[in-house]
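Structures for review follow.
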Structure 1
């Protein structure tokens, strides 16, 4: 059995402004670095053996802070990147609705098969998220480890694991979710969005 601690990266300025970040390389804010340090402290005594991260800057920096405390190298993997939001990246929901009203309506009506702004459909994101998780399980059989990734990808992955039709999970920056893997296709979510380490921030 593998136990995987999935961490959403620390906060960025665009998170605060509620902008679609997608695959843009946005750095952590000061608050985001503190969240990463708190996550590292939380993870320091649970027997972590590996540390994998999305290759985007905000995830890499979060993982580096965790890796420094756990004395583990960070292995970056592009499969764990955030959803590609195409030309919506850098915009707020309100700005998208004004600039691309038809595109927004089509996306809301059929997110599974409609790509936002020329980016990834939800179906494409789900396929990539499944490949990402299976890649980790295959490489680190029987080991406990950490994966640092992004909100949309992680919500989509959790929806697939729990057989939910839509990814409606709330995941805070710096929050930790635990997935137990009994082989490649038997996954169980045992904890979602643990934030006790962030309580006083």
Structure 2
């Protein structure tokens, strides 16, 4: 962990799974009736933070939940996911497809990392990318708070990355579940609102 302010050029907004198939009205989850206004509001809320980082040498790193196509293009879906999301089908979260991509409001990311499980560090190149880019601090946003976000935050913590959870920059399909997940992460890392993070970054950026 650092003992002073981390320069903006070593800082990233880590965007967990804000993909078209999760969020867009024409995406896979909307087709399956799994939409949420709290989730849909996240990209616009965190965009100012992404803009500040881009303007001052920081990074936007996007993780992308992926259904790896098997034989015939049928997705290889974990049994637990198939049980709770039976609407998932061939072409959903397909690498390179529209649904797999980061939503337009936050695109383009500096780095995009495919993931196959909750944590963005599990069996991915994320840690390698962060180290090579010199990134040592992460502001974490995205979905869902109790799943990919929580797992990624914990894994970032054990890798000695300075990590900040954006409490209103993430969401779950239930406000109660979101609140419980945020409370459980407070002993792990600092928790800020997007407005608080913007104020912190503005102080580091200096006068415009």
Structure 3
């Protein structure tokens, strides 16, 4: 890639590209919470996963998880329940259809269950990166201002180099996506999928 990234020490990390977010029969699809831009992300990201693997890198999928609690009701943060009242039993549950990575990108080399915005918060991600001697991440997924931004900033705090895919991530509002890219430009290079793919091929 560039002189600052060794593909053998790099992982593609996607955030929340799961059936419950993207598939028509997933939790968001059933609730009418869909976005053409978000649905198009796997198609743009898949060539990067293939190219990086060919160069010795790996693909890690971080997947939002709602842990089933008493009676099967999900353990869900109050602010999220207020924001997304349609979420209920079985949504984003480990092992369920909705929790799984979308077919177009499956399977990832490693899967990380996450319970909050950041893929680093109380997960095994950092352990995997250290064990594989990975110090650079190419990051995409949803949403730009939520899980993606939190993960980029947490990587920055850990001195992990990142490249943020400007068209490999998305938000439900374009203006929010655009503003977040500007904000994150102070902590990460921001490049298109095509630009990164060109460096990998």
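For which of 1, 2, 3 does distance in nm of label points 7 Å out along Cα→Cβ at positions 45 and 69, calculated from the coordinates, equal 1.2?
This figure was derived from 1.
For structures 1, 2, 3, which has the highest computed value of distance in nm of label points 7 Å out along Cα→Cβ at positions 37 and 181?
The maximum falls on structure 1.
Computed from the coordinates by the stated procedures, all read-outs in this text should not be read as laboratory data. This one's a predicted model, so the numbers in the text were calculated from it and none came from an experiment. Cβ atoms are built from the backbone, for glycine too; each structure is taken alone.
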